[in-house]
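The data blocks that follow each hold one structure.
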Structure 1
């Protein structure tokens with residue numbers, strides 16, 4: 001189900017999660033030095049180039065990809081086992097992983113934990129085995145934004161259908177800018193802010209489920 005077709009109540013949480021992902025990715029990128037904790041397309045390219053060049057960087061690239069996939073797998077298992085409460089559990093899982101990574105100061109295993117946290121977030125809006133709102137896949141979001149905008153201009157799609165995709169992308173950009181500024185000021189301690197924000201999102205999701 002496209003994000004534009006989802007209930008409006010899902011949009012604020014999805015955009016806030018994109019902000020969180022952008023924040024964490026920026027901190028991870030700056031700490032690790034050129035690798036991502038949420039953008040696995042970039043890491044896949046880095047992995048291929050590093051292998052071709054015989055660069056030892058391939059180990060960290062591969063570890064981040066495996067960590068991300070592990071996070072997705074754990075969250076997908078939660079989705080099957082916990083039903084309607086699984087989104088809350090996934091966000092709490094991400095919160096715990098973020099806190100653990102902060103304690104490790106994003107050194108080695110800490111970076112992999114960040115990737116796992118981002119992988120888990122991408123399954124929060126899983127429907128029927130697919131991810132109806134991908135939180136960190138901004139290439140796909142921009143493709144949908146362009147398609148929706150073109151459809152609106154041609155009069156064959158809702159006139160404001162593109163807005164949700166733009167907001168999702170903007171959320172990640174705002175979060176990334178905040179992450180970069182926070183890292184410059186506090187280093188990896190900035191992740192404690194991300195951890196607190198993630199916990200607040202879990203509380204908000206729980207309140208919505210209980211309503």
Structure 2
């Protein structure tokens with residue numbers, strides 16, 4: 001996916017999906033020399049999109065670690081965040097918390113039906129996780145997964161409804177419920193990292209019961 005991004009933006013994409021990285025790792029991901037990667041990073045730094053810090057490990061020279069700034073993170077939009085927050089606030093004031101929760105539940109049910117329909121032809125757990133990754137990436141969550149000895153680690157590097165989720169955490173609970181439902185009764189889904197609690201990403205551990 002990041003290879004489709006213009007060259008001058010690829011470092012931004014890499015730092016969003018991989019977190020803070022040294023120059024060597026960024027150059028490898030971009031498939032350019034270190035000097036080439038440094039050129040792009042310095043340009044992005046001037047634009048206020050990335051920043052660096054020195055990190056000392058062992059006896060060697062301190063290593064420069066690059067990361068996104070708040071402005072850099074803002075390149076990945078929240079779906080009409082301010083509007084969503086205002087609508088949630090007005091709904092709470094006008095209709096009450098119970099009505100708001102009914103809206104959250106209705107959205108959960110609609111999304112559950114959609115995801116269930118899209119996953120119905122998946123035969124294995126990995127097929128389901130892969131299809132869920134495709135769906136969530138399409139919706140702007142920059143999702144990916146990896147298989148390990150415990151099962152699967154499903155990661156969303158961006159939350160396009162972050163402002164709404166911070167205002168009404170029912171959206172996050174609904175999200176977890178949906179993942180659990182569509183992946184199956186014999187599957188356990190646990191959230192290990194959470195963007196609205198300060199993590200860089202949302203990460204879910206998926207295992208067979």
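Which of the displayed structures (1, 2) returns the greatest value of percent of Cα pairs over 23 Å apart on calculation? Spell out each step's value before the answer.
Details: 1: 44; 2: 54.
Max of percent of Cα pairs over 23 Å apart: 2.
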Which of 1, 2 yields -25500 [helix-only ellipticity at 222 nm (-39500 (n - 2.57) for each DSSP H run of 4 or more, over all residues; to 500), calculated]
1
In terms of relative contact order in percent (Cα under 8 Å, 6 or more apart), which of structures 1, 2 is highest?
1
From the coordinates of one of 1, 2, mean count of other Cβ atoms within 10 Å over residues 90-97 came out at 11.4; that one is structure 2
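Every number in this text was worked out from the coordinates using simple rules, so none of it is lab data. Since the structure is predicted, the reported quantities are computational estimates derived from the model, not experimental observations. Cβ atoms are built from the backbone, for glycine too; each structure is taken alone.
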